[in-house]
Structure formats: C-alpha cells, structure tokens
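Following are the structures in question.
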Structure P
C-alpha cells in the first residue's frame with residue numbers, strides 16, 4: 001500500500017473540552033459533556049459505550065459534520081474541514097447511501113478523483129476483496145457487500161486517519177474476518193484508525209486502546225487489558241458436585257455463585273483468598289480454572305448499562 005509521507009501524520013488528533021447538547025421539545029439533551037482525547041499517529045482506537053453514550057456525536061464532531069457547543073478539534077494540526085480537503089481523513093459512517101446506477105468500480109473511481117493522492121482503484125478493490133463485484137450496480141448489492149464498498153470509498157483517498165462507525169454491521173463472520181485482516185494491513189502502514197463498534201470482541205482483539213464512554217463522558221481510557229483489570233473481578237470455575245451454593249458463597253472473596261450441573265462458577269472480588277479457602281475445604285474439587293474479567297464485564301460495570309448499541 002502506498003504511504004503518504006507528509007507532515008500530517010506527526011501531530012495526531014486532539015479533542016479538547018468538547019461538549020454538545022441537543023435541543024428538543026422536551027428540553028435540552030446533553031450528548032457529550034466535556035471530553036479530552038489525544039490520539040497518537042498510528043494508533044488503532046476503539047470507541048465503546050452503551051446506547052446514548054455520545055459515541056456517534058463525538059465522531060460527527062471529530063469529522064466536522066457537527067459543530068461543538070464548546071471545545072476544539074485538531075486533526076494533524078488542522079481543522080476537520082481542512083483535513084478532509086487534503087484527503088487526510090477517510091470515513092465510513094452509518095448514515096448515507098451509495099449513489100445509484102453506478103458500478104462499484106465507477107463509484108470508487110469517482111470518489112478517488114476528488115482527492116490529491118488517492119490509492120489506485122485496483123488496489124482498493126483488492127484490499128477490500130470486492131474485485132468480483134466491481135462491475136455490479138450498487139443498488140444490486142447485498143447488505144454485507146454494501147458495507148465493503150463503503151469501506152473501499154473510505155480507503156480510496158489514502159487517508160492518514162480512518163474513522164469507522166459500526167463498520168461490520170450486516171457482515172457475516174467470513175466478511176468480518178476479511179474486513180479486519182484488511183484493517184491490520186492498513187494500520188501497519190502507520191495509519192491511524194478510530195472505530196466505534198458494538199461487537200466487544202472486535203475492540204478487544206483489534207484495538208491498541210479502548211475509550212469507553214457513558215452518559216456523554218469518558219469513563220475509561222487505555223488498553224483492553226488495563227480496562228479489564230480495573231474491574232477487579234476474577235472467576236473460579238471447578239467441577240465440584242454435591243456442594244451447596246450457600247456454603248461456597250460463604251468463602252472469603254466470593255461475591256456470587258452459579259451452579260451448572262456438577263460445575264460451579266465463583267465470581268470473586270479476591271480470587272486468591274477464595275482459592276486458598278476452597279482447596280482445603282473441598283479437596284475433591286477438580287478441573288479448576290481461574291480467569292480475569294472479560295471486556296463485557298468491565299463494560300457493564302463501568303457504564304452501568306447493559307445496552308451496547310449505538311447512540312445519538
């Protein structure tokens with residue numbers, strides 16, 4: 001892949017003091033309540049949050065599609081509109097539709113012509129694995145194919161920053177895998193990627209860093225391992241038939257007990273204390289596993305909401 005070697009990729013992304021409130025007949029609805037984010041060039045960052053967290057509003061302000069009520073956005077030292085003009089940003093959003101009656105190749109060629117240093121159309125078709133539908137009219141595409149074409153349009157400008165809002169919606173498992181394989185290739189060229197997703201495993205697997213939002217604010221920011229560690233919960237699983245849940249729940253460090261046939265699952269605030277008490281009391285326990293909290297558990301605890309779909 002061709003790499004743009006410009007001063008654009010030296011200063012990164014800065015969001016400072018961003019706020020946005022929407023006016024409705026029912027009164028003001030705060031969507032973003034003052035966020036500060038710095039993203040270094042070459043980072044892949046996942047933006048997570050429950051319904052109403054402010055993710056899409058933050059993305060719209062990042063791209064210059066929505067003016068903030070207060071605060072500033074700087075993309076590689078430029079305002080969003082200027083960064084878009086020079087082809088430094090590619091975006092794949094949930095809204096908008098493809099221009100009808102053009103073939104996939106015609107559409108990508110047209111979009112590439114708008115930018116100063118686009119990738120070649122053939123390279124984009126190969127990267128996004130849509131060579132087989134290059135001659136098809138866009139209105140004849142399936143949902144997953146449409147998503148891949150939208151991705152191709154985002155890539156064709158050869159951007160320094162790629163912004164993706166729920167990029168793998170409507171893709172099957174195979175298409176999602178192919179999409180993230182392409183993303184790895186793109187990011188390996190030193191590009192910056194910001195993506196919002198409700199697939200937590202995508203964030204856990206592919207992001208260098210996760211920014212977790214709730215109620216318009218950032219509640220966690222760091223690598224997935226660090227965010228999971230903040231929850232402080234660990235799980236002990238073991239085969240232990242014939243023991244009452246109440247007795248296991250009384251062990252030190254155990255917060256909750258689940259009985260699954262002959263297996264028990266102990267959710268622990270202190271797994272060290274729990275395992276030290278469990279083994280002498282129940283030496284017949286076998287197949288013991290101890291694991292840390294998953295990203296879903298961290299998500300639920302930090303946001304206080306079990307919905308993970310997109311927001312305002």
Structure Q
C-alpha cells in the first residue's frame with residue numbers, strides 16, 4: 001500500500017524529471033532532505049569546564065503536505081539521536097502561506113515535538129507567524145498565543161522575556177528567551193503600536209556572572225547586544241530559503257545578508273542563525289536544505 005509520504009516523494013521525483021531545478025526546489029529539497037549542521041563556539045567569557053551540546057529546531061511551519069506530523073516526528077527523533085544536553089525550539093511552528101492543503105491542528109505538531117528529550121530539557125520561544133496566525137491575540141494585542149498554549153500543554157516551557165538558570169556538571173549558565181520582535185511590526189510603523197520584546201527586562205533577571213545564551217526568533221536583536229550575552233541563537237530567515245552560490249537574494253531582516261545564516265562573530269559576540277526546517281511564502285527551498293543545528297559550546 002502506498003503511503004502519503006511515498007506518494008509525495010513520487011510526485012517530487014516526477015517534478016524533478018519534468019521540470020528540472022524547479023521540481024527539485026519544490027519537491028525534493030524542502031520535503032525529503034534533512035541535514036545536521038554543526039558549529040563549535042568558544043566565546044571569550046565561556047568557562048572552559050562548561051561543555052554543552054545544544055540542538056536547535058527552528059521554523060517548522062507545520063502544514064499539509066509540506067510539514068506533517070510524521071515529518072516533525074522524524075525531526076524530533078533525529079534531534080534526540082544527537083544526544084544533546086538541551087533542545088531549543090526557536091519559533092514559527094505554524095504556516096499560513098497559500099500553497100498548502102491545510103494548516104495542522106496545533107495539538108498535532110505540539111504532540112510530535114513532545115517526543116524531544118534532553119537531560120537539561122526542551123525550551124521554546126515564539127515566532128512572528130505564531131502571533132500572526134492567532135487572530136484573537138492579534139486583535140487584543142495580548143497573549144498567550146495558541147502556539148504557546150499548545151507547547152505548554154505537552155510540557156515544553158515557553159520563554160517570552162524570561163530567563164532561567166541551569167547547570168551542567170556543577171557549572172551554571174543562563175537561558176534567556178526574548179519575546180517576538182515583529183509580532184505587531186506593521187502597527188508599530190503606522191501608529192507607534194506595542195512591542196513585545198524586552199531585552200533589558202530579560203537580562204535584568206540574570207543575577208550572576210554565569211554565561212548567557214539568548215534565544216531570539218529574529219536575529220536582528222544581535223546588532224544591539226553587549227558582550228554580556230555569550231551566545232545568541234536565532235531562526236526566522238530560513239537562510240533566505242533560496243541560496244545561489246551561498247548568497248540569498250531575499251532575506252527577511254532589516255540587516256539583509258549581515259545576519260542571514262550561519263555563525264556570525266562581531267566584537268567577540270557570537271550569533272548562530274539556523275536555516276530552519278519549513279517554508280514561508282512558498283514551499284520552495286534551493287541551496288538551503290532543511291536543517292537541525294547542533295552547537296557544541298566550550299568544545
């Protein structure tokens with residue numbers, strides 16, 4: 001009996017044969033491929049005795065048929081197999097572009113992510129699409145959004161301007177999660193509307209000199225950080241989603257290609273931007289396969 005996945009792969013193969021690169025970008029790279037991208041970072045203030053394996057899942061954009069629960073479950077199991085100390089989810093769990101058959105129920109993708117396991121836990125932030133998809137939250141300009149409720153229902157804590165102190169082998173570090181920076185971006189431009197992210201308030205919760213890992217859905221916050229934040233992890237850009245010879249023509253950031261993808265070091269500060277897993281605007285990826293990120297800090 002042919003499965004839905006095999007049918008889609010068969011359609012993708014037909015598309016590749018019939019339409020060349022277009023078929024590959026539409027059906028093979030976003031649907032079939034799954035990379036693990038590894039980084040080693042040693043920020044200047046990082047304690048040499050603290051070694052962390054951090055797995056990052058970003059930008060699932062769950063939907064039918066491009067990111068079904070089976071695919072999310074596969075991603076979760078592949079992430080677990082990396083033996084991370086902690087797993088970080090960087091937002092945009094939902095998809096709202098027009099090239100989908102249907103959105104997934106929130107419970108479906110949340111339950112698939114609940115498979116994730118790590119000794120120091122699974123931790124999440126919320127992305128812009130998670131806000132934009134929640135009509136009530138957008139109308140009232142208040143959360144918690146449906147995505148946060150779905151994650152918390154399966155036991156995954158969500159950080160919106162929150163910080164928590166964790167430790168490994170007796171060595172402490174802080175995990176700080178920033179609320180989304182562009183949840184109301186069009187309203188802010190039009191009438192000075194509200195903003196959600198509160199970086200000073202988030203870092204004010206850090207009460208000692210242990211290193212800080214900042215989770216931010218969008219990477220743009222990195223430009224204004226001080227060296228108090230040892231490592232920033234972000235998603236949102238999808239690496240441009242289409243990259244030609246390593247260059248992304250379109251990047252959803254006010255800094256364009258400065259923070260489009262990968263490991264960025266500025267003034268001794270470290271940023272890693274995940275290329276993500278799903279698709280936004282259109283279900284196309286080329287030169288930017290879906291990826292799980294594994295960061296080895298202090299290695």
Structure R
C-alpha cells in the first residue's frame with residue numbers, strides 16, 4: 001500500500017458527494033484530477049471500491065469500510081495539526097458555517113480577517129438553499145448559519161450582521177413616463193421567482209401579499225445566480241438582493257426599477273442553536289464579529305448606501 005493523504009481526502013469526498021463532479025467542486029480541483037486520484041487509489045486494492053450506476057458513484061461494501069477508515073485517519077491527522085498549533089499558543093480547530101446561497105456575497109467578508117489572524121483554524125462553509133441550511137443547523141452539524149429571515153419553529157440565538165436590501169430589477173427600464181412606479185407595476189411584468197422556502201422569495205411574496213397584487217409567475221429558479229442570469233437574458237424581472245448585483249449595476253447590465261415601498265429591507269443574521277455549547281473557536285468568532293462587524297460593513301459594504 002502506498003496511498004497518500006490526498007487520495008484519502010479525495011475518496012472520502014467522493015463517498016460523501018456520490019459524484020466526481022461534485023467532489024471536484026468541493027475540493028476545488030478539476031474533474032480529471034479527481035478521477036485520476038480515484039483510479040490511482042483503486043489500483044492499490046484487488047477488490048472494487050465503487051461502481052457507477054447512471055451518473056452516480058456508489059461504494060461497494062468494501063468501499064464503505066475503506067471510506068470510514070480513511071475518514072478516521074484524516075481526523076487523526078487533523079488532530080495532530082491542531083495539537084501542534086495549540087502548543088505554539090495558536091487558536092486551533094474547525095469552524096463550521098452553513099450559508100444560504102445569496103449569503104455567499106456576504107459571509108466571506110466577515111470571515112477573511114478572522115481566518116488570517118488565526119491560521120490554525122479550518123473553515124468549513126457550506127453554501128446551499130435555506131432548507132438545507134436550517135436542516136444542518138437543526139441537526140447540530142454546524143456552529144452557525146447565515147440567513148436573511150429568522151426561522152420559525154427553531155429556537156436560535158441571533159446576531160444581527162447587516163441590512164439586506166431587495167429591489168425590483170430588470171435588464172431594461174420599465175416603459176412609461178414615470179421614473180417611479182406604484183407596486184401594481186409588478187402585475188404587468190413577467191416575474192421570476194426563487195424556489196419555495198427561499199428567504200428572498202418569502203420577502204417578495206410578503207410584499208406582493210401586503211400590496212394585494214395579482215401577479216403572474218414567469219418561472220421559478222433555485223438560486224440567486226440563476227435568477228440573475230435569466231434577467232440578463234431578458235426573460236423577466238425579479239425582486240433581488242442588492243448585495244448580489246453590484247457588478248451588474250456598475251456595468252449598467254441591470255437596472256433597478258424604482259417602486260413605492262421598495263426596497264424591502266431584511267437583516268442578515270448569524271444564528272446558532274439556543275443553548276449550544278460552543279467550541280473555543282466558535283466563541284472566538286462570536287467575539288470577533290461583535291468587535292469588528294461595524295468596520296467590516298463600512299469597509300466592504302459602504303457602497304450599498306448609494307442605493
């Protein structure tokens with residue numbers, strides 16, 4: 001046997017993702033690179049580790065046993081690294097955060113300085129939809145979650161991070177003599193929705209309901225990025241978070257449609273389970289946020305005050 005730690009990491013990731021493509025994305029590698037590592041790892045065993053059915057990879061029983069052992073080995077290696085850094089007086093450990101898809105435009109700015117100052121910390125950040133984020137939080141798989149609307153039915157502590165402004169956006173201005181419209185203008189436009197459960201969709205539907213509008217849904221898409229691309233293609237209009245369209249506004253590729261009672265303003269919140277026992281790393285991150293969030297908002301998001 002002459003396998004490497006890198007091969008173990010690749011195999012464990014493939015076991016979790018059940019896909020070479022998704023494993024490559026998770027590891028920030030190319031798909032061919034992951035396939036080569038899987039093949040090299042398999043060549044060291046006489047018994048098959050996996051099989052491909054359709055487009056998914058399934059582990060054999062032997063492969064499952066190897067994946068479990070590989071994960072234990074990797075955890076021990078991480079423990080050695082953490083212990084080494086701890087003896088040097090450095091903060092060490094994992095910080096696990098789940099982030100709703102639009103939050104990918106926010107969370108890295110609230111992480112970068114903390115990670116730079118604490119090189120012994122390993123950040124695990126899962127960017128997914130709101131349902132997935134709340135599931136991870138409820139099952140205590142993460143330390144924190146970033147959401148724009150607080151969850152109902154789940155007892156959490158929340159730290160307010162920054163405002164989240166949502167505007168009506170289109171590729172072209174709405175025709176008409178007015179530069180500002182009543183909310184009823186939404187009834188005349190082909191609207192693009194986020195998927196059910198999305199915080200953006202919840203805010204949009206609350207606005208439509210509170211203004212007693214009768215609107216037509218043109219399409220439903222599962223991510224903020226997909227909605228943005230559909231608007232850029234001229235397929236319709238949508239209520240979108242300002243945080244995700246900064247570059248497109250600067251390049252004049254998207255237009256904010258001025259509508260009474262818009263923007264909708266929610267709040268990005270860092271939430272955690274009530275009564276959760278935090279690790280030293282999680283406690284340190286909470287202190288960092290409380291001490292630095294105002295400066296981060298000013299330095300990284302001051303541009304949002306222009307809208």
Self-check item: For 0.60 (FRET efficiency 1/(1 + (r/R0)^6) of positions 94 and 198 (r between Cβ atoms, R0 = 25 Å, to 0.05), calculated) the corresponding structure among P, Q, R
Solution: Q
Self-check item: Parent structure of the calculated result 25, 21, 16, given that semi-axes √(5λ) of the Cα gyration tensor in Å, for residues 134-253 alone is the read-out and P, Q, R the choices
Solution: Q
Quiz item: Computing mean count of other Cβ atoms within 10 Å over residues 46-53 gives 24.8 for which of P, Q, R?
Solution: P
Practice problem: Determine which structure produced the value -12500 for helix-only ellipticity at 222 nm (-39500 (n - 2.57) for each DSSP H run of 4 or more, over all residues; to 500), calculated from the coordinates; the candidates are P, Q, R. | Solution: R
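Laboratory data are not the source of any read-out in this text; all were calculated from the coordinates shown. What you see is a predicted model, and the numbers here were worked out from it, not measured in a lab. Cβ atoms are built from the backbone, for glycine too; each structure is taken alone.
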